[in-house]
Every structure is written in C-alpha cells, then in structure tokens.
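Heads up, there are several structures right after this.
Quick note: the coordinates plus some simple rules give every number you see, no bench work behind them. What you are looking at is a predicted structure, and each value in this text was computed from that prediction instead of being measured. Cβ atoms are built from the backbone, for glycine too; each structure is taken alone.
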Structure I
Amino acid sequence: MENSYFKTEKTIGLLLIIGGILLFIPYTILSITFEYPVILRQDVGVILTKFHEGGNALIWTWWSFAMVGLPLLPAYILLGQKLENKLLFVRWATYIGVISLIVQMVGLLRWTFVVPVLAKNYIIGNEMTKEAAKMAFQVIHQYGGVVLGEHLGQLFTIIWTFMLCYAFAKLQLLPKWLIGFGYIASTIYLLAQTELFETVMPDFAVVPMAGFIGSTLWLVWLIIVGFKFLKIEIK
C-alpha cells in the first residue's frame, strides 16, 4: 500500500512538472514570433496579416500550445482522487480544474483550425472578403478567446488553485510559503480579467501586465508543487 501511495504522488508530481514546463515552450515561441499576447490588442488586419506570414510553423505552434497542457488533466484527476476522501470539496475543485483545461484547449484550437482560413481570406480576398474575414475573426476571437479561453478557462483555473491551496493548508501537505505563493499568483492572475471587461466596456480600469505576470507566476507555482509531490506521501 505504501508503494502504491508513493507511486501516485510521484506520478502527480511528474505530470505537473511536465505540463507546466511544456506550456512555457510554445508560449515563449509565440511571444517571440507572433508578439503574443500583445498583438491581440492590435488592429484585426494586423493580426491576420502577421498570422498569415507565420505560415504552417505558426499554426503548429498554436496546436502545440493547445495540446501540451494535456498532462495536467490526469494530474488534476489523480490529485483530486488522493484528497477528496479527506476534504469533500476537493471533488468539486477537480471538476472545475478539468473544465478549465478543456475550455482553454477549445479556445486555443481556434488558432489552428479557424484563424488560418480567415487570415488567408483576408490576404487574398477583395475588400468585401477582407471585411467579412475581419468581422468573423472578431466574433470568433471574442467568443472562443475572451469568453472561453481567457474568462472561463482562466477564472476556473484560479478557483481551482484557491481551493487546492486551501486543501494543502488544511492538510499541511505543502510549506506555508508555497501556499501563499499560490494565493498571490492567482490573485494577480485574477486581475487580468480587467482586460476582458475592457473589450466591451472601454472605460473599464485595466491592470497592465496582470495576465503575463499572473500566468507566469502560476506556472512557476505549479512546477514547484510538482517537485514537492515527488517527495511527499499522502496517507
């Protein structure tokens, strides 16, 4: 039984580390080659033109960005299974975490299967086609990106993190500083929601760089939690 417990914790740790590190790779590539996420606030024509110029390499990078988070799915589920018999609310946290990963994946895949078509139509089409492509991009981006990926996906990720940090503290599984780090990273990440409301309410106060700083700190927290799980045993 002890070996079984150890193997599960180690598996959780490895999956969290792998998922966290892998997410850094395409994100960094996109920030260099596509000026992501700053480019999302530029004119639609600029976005579609730059995307088309990126070619197949950019499409594959976006596909990778959507898929590399898959190791986190079994990590969330295994972690929930280990803790839900001690704290019942963890089962709800697991549901929320899994939903967050799925909706973010769906949102990101628009860059692989929808945006390339719109970008091509914008580049080769006449003026009417260009305007139609720009309008279609705005609709797809606002729903697939803002609503699903950035609002629901990130908000559910933050809720999952808060719930797990509370569980870690309650069960005394992780150091207090790491739990506090999780709360701080999630709070900063939450402030990125101001940018989403600003897309429909131009006068809404925005917290600059909250998304970049919060998401980066959150990934660092996730990786550190993964390393901690390589060394602990939940009885």
Structure II
Amino acid sequence: MPLTDPRRQKQLEKLVQKLGLPQTVPVRWSLLDLALTHSSISAGANYEQLEFVGDAVVRLATSEFLFKTYPEALVGEFAAIRSILVSDRLLAQLATSYGLERYLLVSNSAANDKAGEMSRLADAFEAVLGALYLSTHNLELISPWLNSHLEQLAIEIRKDPARQNYKDALQEWTQARYKVLPQYRVQETGGSHGEQERFTAEVWFQDQRLGTGKGGSKKAAEQAAAKEAFSTVMSYEG
C-alpha cells in the first residue's frame, strides 16, 4: 500500500528503481519509509529494529553468495571474507553509491555529526535490507542487485597477498561484539633485512594472546598473527 505522503512515496520509488528493481515489486512502503527514518526524527518510530533484522539479512545474503560462488573455499575463508563484506565501512560505501543519504530522514544536528556518518549510513543500509526482506520473507528483492557488489568486493578481497585481510576481519569481529580493538606486539626476532621470519607478532585481546605469527615485515607478521587469532575466535563461534 502506498504511503499517505505522495512526495515521500515518489522518493522511495526512485530508490527502488536505483536498485534496479521493477516498479511492480511487492515492497512494503511503510517499512522502507521506517528504514530510512533516523532516531533523531522519532525516538519511537525509526530504523533501529529494522537495522537489527537487516544485520542478519546481510549476513545471510553474503553467506549464500559465498557458498554458491566459492564452493571450494574453507569455512575460515568464508568467515574472513564475510566479516569484511558486512563491515560498516563497506556497507556505508554501498549506501553512498546509491545516494542513500538523500532519502534518510535525519535531524540537522545529527546530519552535522560527521563522525557518526559512516555508522549512520551502514545502519540505514541494513535497515533497508531488513525492510526488503520482510516485504517478501526471502532474498528476492535483495540478491538481484546486492550480489553484483558482493562479487566485485569479494574479488578484491581475495587478491590480498594473504588471500584475506585478517587484520580487518579480526578488528570487525572484536568491534562488533565488544567495541574494543585487538592489540599487536611486534619484535624483531630474525636476522638481516629480507629474511622471511625477521619479525614476530602477537595479537592480544582482553588480556589473552589469541595468535602469533612471523613475517619478513612488521605488517606481514601482524597479518599472520591475525590469521591465527581469527581462526581461534571462529572456533569459539562454531
């Protein structure tokens, strides 16, 4: 059913068109409107609950995409790639690519909070996914346009020398659950420049050493330590 405000209805129809979906799709417009309403506009009727649903939806959509696209990959690889794909940074980038900020109802004071812009856009993007999912209770309105983004981003991530950026993946995991960053301790333990195991890194989180790694550079050693740590935290979840 269309919204009572025809101007808002036309705005949201333009957004759906930007997603590449036909005008006949069964969108619940009231939910999409709510998904693009910030709490600074309404403390009771805003995107927060839909963002909660959308957080699960984007993980489901990404997991299904990875399962179909990379059937040979290990679960740890899936988890590392997905952790980056569903990060606030990338979700905010996707939101910006569709000009989502133009459709988001937000107070002037909140809009001027540039520090919170990335989080705000990522949350709104997840809320939109939640609204689209609840319109059909499947990925019919999501996968057709989201998968092309996931494909390109996954290719870029897999080109990383370590196949995934485990430091980013680990950071996303710790921030999402505890709002705290892991800490790295690096020492030069090898010999001359160019030696493959010149540096040794440890990654610590909440007074616990999660992983150790070696590399020819500090960054390589940290990446190796993060890979071991990420495997450790994934075993906790499995």
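Looking at Rg/Rh (Cα atoms, Kirkwood Rh), for residues 32-119 alone for structures I, II, the greatest value goes to I. Set I, II, criterion mean count of other Cβ atoms within 10 Å over residues 16-23: the highest-scoring structure is I.
Comparing distance in nm of label points 7 Å out along Cα→Cβ at positions 40 and 72 across I, II, which is largest? Largest calculated value belongs to II.
Work out which structure the value 18.6 belongs to, where mean count of other Cβ atoms within 10 Å over residues 112-119 was derived from one of I, II. Going label by label, the one that fits is I.
A value of 18 was computed for relative contact order in percent (Cα under 8 Å, 6 or more apart); which of I, II is the source structure? Considering all the candidates, the number was obtained from II. Of structures I, II, which gives -25000 when helix-only ellipticity at 222 nm (-39500 (n - 2.57) for each DSSP H run of 4 or more, over all residues; to 500) is computed from the coordinates? Structure of origin is I.
When Rg/Rh (Cα atoms, Kirkwood Rh) is calculated for each of structures I, II, structure II comes out greatest. Looking at structures I, II, which one was distance in nm of label points 7 Å out along Cα→Cβ at positions 64 and 224 calculated from, given that it came out as 2.7? Computing distance in nm of label points 7 Å out along Cα→Cβ at positions 64 and 224 on every structure in I, II gives 2.7 only for I.
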